[in-house]
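No lab work stands behind these numbers, since they all come straight from the coordinates. These numbers were taken from a predicted model, which means no experiment stands behind them.
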Structure 1
Amino acid sequence: MNKNSIVQIMKYASFLCESDMIEDIHIPHIEYVNALKGRLSKRYVKNHTDALAYVIEHHKELPKISSICELHKKLMITFPEILPGRLRTGFVSVGGELCPSPNKVPYLLDDWCYQLKSGCNEMEEHKKYEMIHPFQDGNGRSGRLLWLWLLLHNGKKLEETFLETNYAHDMFKMNRLAYYAELKEYRAMWQMGHSHEVSKR
């Protein structure tokens, strides 16, 4: 294994580890490093790295509903109760705010995919995806993997983690709070233009 591949593994391991920590899931960095090197790993860690591998393999194409569902299935296959890879059929809320009605999710997600064809800002599209919240669970982790997908599709490299800080540093806590605050603010604006999609009808 050459130096460049080791550096890339360390960056991807940091990305996955931080994504978990944003959800308050704490898995040692070394477990992701070992999984990315092909060593035996815990099922959840393997699922997360399998989902990452799927992103890397398919990043030259833009995401479609089918590929988003496949990504989610790889990520959440350990949790059959949340129906991995299947769009939600019930209501969910985030921070006390109701997400779009489940019958609107396929249309919103299809429109999200269609809009990507016109060019995309990775973080802006990540926020839009989180507003749709297409799955019962795993939306944050799949959303950050889709952020990476778009980053790679746009010809960029993963230079920093999602929050652009050392996930083990105190700055992570500040950036995590800022990230959630930014999503909350974005949700308030988004819902003003999508109130009919959020209703229970």
Structure 2
Amino acid sequence: MAVITDEYMRQMQAQARTYSLVLLKRAAGYHDPDAGAIIWEHGRRNHSLRADGVLGIVCPIADDSEWAGIGIFGAPPGETARIMDGDPAIQADILSYEVHPVQGFPGDSLPPGPQASGQPHRSLSGAAAREVIHSRGWALFASSLQRSDAPGADVVAEAIRVTVQQLGTDGCTGRMAQEFGDHPEAAAERMRWVRSLLI
């Protein structure tokens, strides 16, 4: 570990500023048939807020707890609450939120994620890296894999790889949105099955 002096600590404390931490929680409508399509628009809005420099860091929570994600905003808590009140997933009671003031250091960012052994290093922007992570669920939804196949982890990974290669991320999300529009109950059931495979 790096050696940190008292002088360095004082310098960093002087640079700290206040941010707003948003804690997202799964709400009553999280498992509704149309929730997947609304969550997709929630994600689109987050990307827009990131592009505008309002939302500095966004992290969906990948476990099966009641928590859905966190975000760090550069705006004060009151303004951040107004921003969150305009979120389609909040308005549809699919997600709820809390806002807390936190201290942080300007310029901080997420470290690069782990890469598979033997894989060549590829430099991805934060947005591209998150797109890859989110696309796994949409790709599995759009794949030809069925519950009756009782797939193991290797089969799931291959189905994701093949589907992304064939359809691309936009094709996967487009197919998912179409299914939620044409067959909402069946699409919701498939999404629940997809989530169970990715937990």
Structure 3
Amino acid sequence: MVKRPATQRTIPTSPIERLQKSPKLLGPLSPLVGIWEGEKGYDLAPSPSREKEDTAFRERMTFEPLPPVQNHEQTLQGLRYSTLAWPVGSADPFHEDRGYWLWDPATKEIVRCFVIPRGITVLAKGHAEPDAHSFELVAEASSGVNGICSSPFLEREFKTLSFRLRLTIHDERSFSYEQESVLQIRGQHGTFSHVDKNTLKKV
């Protein structure tokens, strides 16, 4: 009797193992994997009286690689992420958001989709080369593709018209970002530029 060779079981590869084997798998998002902290954040936002108020803050971001995401013929690589920010000197965070950063190698498109627990979701997109160290993402409230969706209260009182993020990777242990949300505040003429920026170091 001829023995058949034993069938070898395929052991699933974890996202971290896949990234170790192919460091550039996530394109321009590859350097972001890990935990990051920044102590010199700056926030310009509406105050309780709807005037301008600036706040210094510290921040912690976590990026974890995902298994490949299959949308039929489209394959996305990506990161699960979370952000927490605290006013300097406070133990209570004043901002949190969670979501995903996605990279489409075929189109060189980056997508950041996230939720802020104030009642707002954003899907911002942009394009970058796989080895890019800087890129910009944009979302518009009027867009059906890279859009912004708000709760009834925010839509009425603090409507977000647009969102723009510029991220720059300085080296393997440092990156910075600056983002602007353009708001239409009820009862005010013109728009309000809500700005956040920080430089973070890998921990």
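The table that follows gives values for the structure above.
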read-out: Rg and Dmax of the Cα atoms in Å from the coordinates reads 19.2, 63; which among 1, 2, 3; value: 2
read-out: Structure with the greatest value (metric relative contact order in percent (Cα under 8 Å, 6 or more apart), set 1, 2, 3); value: 2
read-out: Structure (1, 2, 3) behind the derived value -16500 of helix-only ellipticity at 222 nm (-39500 (n - 2.57) for each DSSP H run of 4 or more, over all residues; to 500); value: 2
